[in-house]
1. Using Rg/Rh (Cα atoms, Kirkwood Rh), single out the structure from 1, 2 with the greatest value.
2. With mean count of other Cβ atoms within 10 Å over residues 16-23 derived from the coordinates and found to be 12.6, which of 1, 2 does the value describe?
3. For structures 1, 2, calculate FRET efficiency 1/(1 + (r/R0)^6) of positions 24 and 80 (r between Cβ atoms, R0 = 25 Å, to 0.05) and state which one comes out highest.
4. Among the shown structures 1, 2, from which was the value -2000 of helix-only ellipticity at 222 nm (-39500 (n - 2.57) for each DSSP H run of 4 or more, over all residues; to 500) calculated?
5. Given a value of 15.6 for mean count of other Cβ atoms within 10 Å over residues 88-95, point me to the structure among 1, 2 it was derived from.
Structure 1
Amino acid sequence: MVNGDHACGGAIVNEEWGLTAAHCVMPFLHNPDYSISVRTGSNRHDSGGIVHNVTTLVPHEKYSELNNDYDIAVFKVHPPFVFNNVTQPVNVPESGENVDTNWGLIAGWGYFIDFDPILSEDLQYVILPKVNRATCAEDYEGRYDLTEHQICYGFSQGGKDACKGDSGGPLVNNFTVIGITSWGADCGEQNSPGVYTDVIALTEWIKNKTMSTVD
């Protein structure tokens, strides 16, 4: 949350650290005009649960605003996350671990319609199939270029997708995070799959940053 208002989604990595998209945090780095926090343990983005202040923001050093390459960031919170039956960390895969990436579940409070800027009151989710890289590159040919750190998920016919307000949220398969919601051409448009940061390609970066004591 930025000054108490919903901005992006994220995932819990351990008791002190969370994971989100770099483009979600870049505008607020080292800017005292903004108060950054996260809410856990609630199905709603504006009430309930526990609010944790974000004390440290660490976007990837190679993040590019031009093509959203390396669109990943971690953040440290206080008070620490409290784990219970509704609040749990995701599993960050080990480098080289065999992870099922044929489908992924995304969740968030983002818009239902691209041009209608109304957030969902309650958390929504959808399961999406992986889109072959060549197919995704062809879908976006002439519009956007995919990088090696980006993966695509969605239905060719459209209809179900992430949208504005869902950025930074995790793409998970059986509690293992495999992607971070990054960008897309339109929400749920035909032949315009969602593009996600490939977490498996950046596992070592995540683990190195979230085991540190940077403040």
Structure 2
Amino acid sequence: PRWPGAAQAAVAAAPRLLVSAAAAADCAAWLTARGFGARPLSLLHAGNKRTLKRGGARGRLGDSKAWPDARWVALLRAMHARVPEAVILLTGTPPEQPWLRRLARASGLAAAQAIGDDLPLPRLLALQARATGMISVDTGPAHSAAALGCPLLVLYGAASAAAWLPRSAQGSPVLWRGGADAGRQRLLETSVEEAVAAWQALPLRTPT
């Protein structure tokens, strides 16, 4: 190897994450306060660090993970059709919240709820630990979802799934679509029909 540890780094090592008892209790109380109670949860993480630029404008230029809003809306409806009893939480950051809210409203689904303005990291992890499944662009929360055993569909822009696919120490399913390994350079090249088919094929976790 060219540097110490290179051979070891080439060996796939699945990370493990644990949710603290305090975070789990906070999450349960938060779900109850929101009126979600014991309903199953599905998660959608559509944004990444390039989603928003200064001034609140959507950052399309240079964002290989950008997808038209209409496709996200169609995906939300497909998620609901598969698990109609579930609450679909649109996760993200506070600056993304207006966009996430627009997606939720455009879906016409009461079950679709944007929570980017009320999502500290411990709560996100606790939600991932109990969700039936998650769809995410290739970004950090995808990796934490897999590490917590959440069934996952990752949508890639230009990156390689072979290099960046999240790994699960619990053996939970991780599917991917798009990216360099599919000969694509932008998420825009992945159709919503392909993403929906992958979601329908993803084995989901029994609600907890």
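We did not get these values from a lab; they are worked out from the coordinates using the rules stated. Just so you know, these numbers come straight off a predicted model, no measurement behind them. Cβ atoms are built from the backbone, for glycine too; each structure is taken alone.
1. 2
2. Derived from 2, not from the others.
3. Of structures 1, 2, the maximum of FRET efficiency 1/(1 + (r/R0)^6) of positions 24 and 80 (r between Cβ atoms, R0 = 25 Å, to 0.05) occurs in 1.
4. 1
5. Label of the source structure: 1.
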